[in-house]
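Input: structures, listed below.
Please treat every number below as a calculation from the coordinates, not as lab data. Just so we're clear, the structure is a prediction, and the values are computed from it rather than from any experiment. Cβ atoms are built from the backbone, for glycine too; each structure is taken alone.
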Structure 1
Amino acid sequence: MTQKLFLLFHIGRDRYALPASDVEVVLPLAQFKQVPGTPPWVAGLFSYGGRHVPVIDISRLSLDMPADVRLSTRLVLVRYAPAGAEPRLLGLVLEKATDTLYCDPQDFLASGLHNEQARYLGPVMRHRDGLLQWITVDALLDADTRALLFPPGHALAGAGEAR
């Protein structure tokens with residue numbers, strides 16, 4: 001049995017898990033520069049270590065309701081690398097992102113549902129008094145949003161270069 005560490009958080013009243021191996025850093029919630037013309041769930045841009053990182057609000061993406069601003073709401077910077085592309089930093093606004101869990105990834109089982117609009121929703125496992133669902137970071141953005149936030153030919157979000 002291979003144990004893996006997960007960061008736990010909430011979307012609405014449901015619990016989700018993000019592999020800690022995808023996480024660069026967990027930060028307190030911050031102010032973001034708004035980006036006009038983006039989908040409403042794009043919270044804006046955040047400056048981190050001289051890099052400009054796009055940030056999305058997972059609650060708004062999933063339920064069309066912004067994340068509650070509370071002490072446990074965090075800005076989580078993850079390594080985003082769809083289809084084997086070069087990893088880039090992507091910020092996620094996550095509610096109640098204060099707990100972690102070690103578990104065997106094989107304890108997560110297919111949900112039996114396929115939602116093309118939410119390809120990032122992965123397998124589920126029984127945990128405590130409910131279900132815990134795995135979020136697949138690399139499936140968070142559709143092709144149009146990925147092109148908007150990470151335009152081809154621009155410096156990588158992690159490169160620290162200005163173009």
Structure 2
Amino acid sequence: MRYVELEAAIRQLVTEAEDDRLRVFGVQTVARLLQAEPLLDAAAEDELDEDAFAAFTVARETVLTAGAPELRALLARIDEGILTDGDMDPSLLLALSALEHWTTYLETGQRGELAELALRSVEQVDYQVSADLDDFLGKPEMAAEYERIVRLLTG
């Protein structure tokens with residue numbers, strides 16, 4: 001399966017998923033993308049000023065319990081304290097993107113935000129294992145991530 005086909009399949013799964021399944025998928029996926037790991041921690045410490053790093057830490061700790069207004073305020077603090085100029089560490093960029101999509105989903109309820117969250121999840125695995133562009137699910141880790149997405153969205 002090529003990436004374009006994978007993206008279309010994920011968008012279709014999100015479109016057809018029941019609301020309760022979407023919520024479970026979103027919670028599990030954003031938690032996974034924001035989990036503490038040494039590379040993400042180091043990138044955040046290097047690429048965010050002290051206040052932005054503190055806000056990112058709070059966002060990671062409260063992402064599953066905070067409401068959209070709280071997360072939006074934390075995202076604003078993070079945005080103001082980004083030290084890099086367009087060349088952000090990929091793991092940090094994926095985490096911040098996931099946080100943005102989750103927050104926007106909480107604000108609007110738009111399913112497309114969860115499709116984007118799913119795609120960030122696939123990209124995180126791709127970043128770790130470098131998927132084959134002609135067979136995006138050819139590596140076991142990529143196939144497992146797609147299966148996780150399908151299972152959470154369809155049961």
Structure 3
Amino acid sequence: MHHQLIRHGQGSRTWSIVLDAGDEVNTCLQDFARREVLSATRFTAIGTLHDAVLGYFESEKQSYRRDALDQPTQIVSLVGDIALHNGRPRIHIRAVLGNGDGSTVDARLLEGRVKSTMEIVMTEAPVRLHKDYDADAGLALFKHGGSAA
């Protein structure tokens with residue numbers, strides 16, 4: 001993994017991050033988030049994956065069904081955020097992945113190894129953002145400090 005700070009100012013930072021073949025996406029981004037002490041952060045990416053595992057949230061079970069993909073895929077769209085959960089940065093990634101036959105699959109990216117390269121642009125917001133477990137939803141959701149407008 002290589003990264004470069006490309007913007008810094010007004011309480012916000014933006015990085016260009018490149019993952020190399022074989023890098024595990026979630027692990028690399030989690031390590032980066034801890035190193036940079038990130039909370040309210042968003043990112044987008046392009047590239048290729050293999051050994052991807054997508055998670056489909058099953059609300060009745062309040063857990064993710066894990067579906068492993070058995071072929072390399074192109075990232076059609078990958079968006080994610082980082083927020084604090086129990087004081088630690090937590091990564092959440094949504095991906096649309098394209099197969100060689102032109103079909104796509106989409107869900108939460110639970111695991112994925114970079115096939116050739118992955119380019120990420122990550123931008124930190126100038127605020128701290130927290131997630132707390134919501135028992136009704138079965139998910140960790142954003143917790144805002146103020147009242148709704």
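Taking distance in nm of label points 7 Å out along Cα→Cβ at positions 49 and 65 from the coordinates of each of 1, 2, 3, which one would give 2.9?
It traces back to 2.
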Work out relative contact order in percent (Cα under 8 Å, 6 or more apart) for each of structures 1, 2, 3, then name the structure with the largest result.
2
Upon calculation of P(r) over Cα pairs in 5 Å bins from 0, in percent, for residues 25-88 alone from the atomic coordinates, which of the structures 1, 2, 3 produces 4, 13, 18, 21, 22, 17, 5, 0?
3
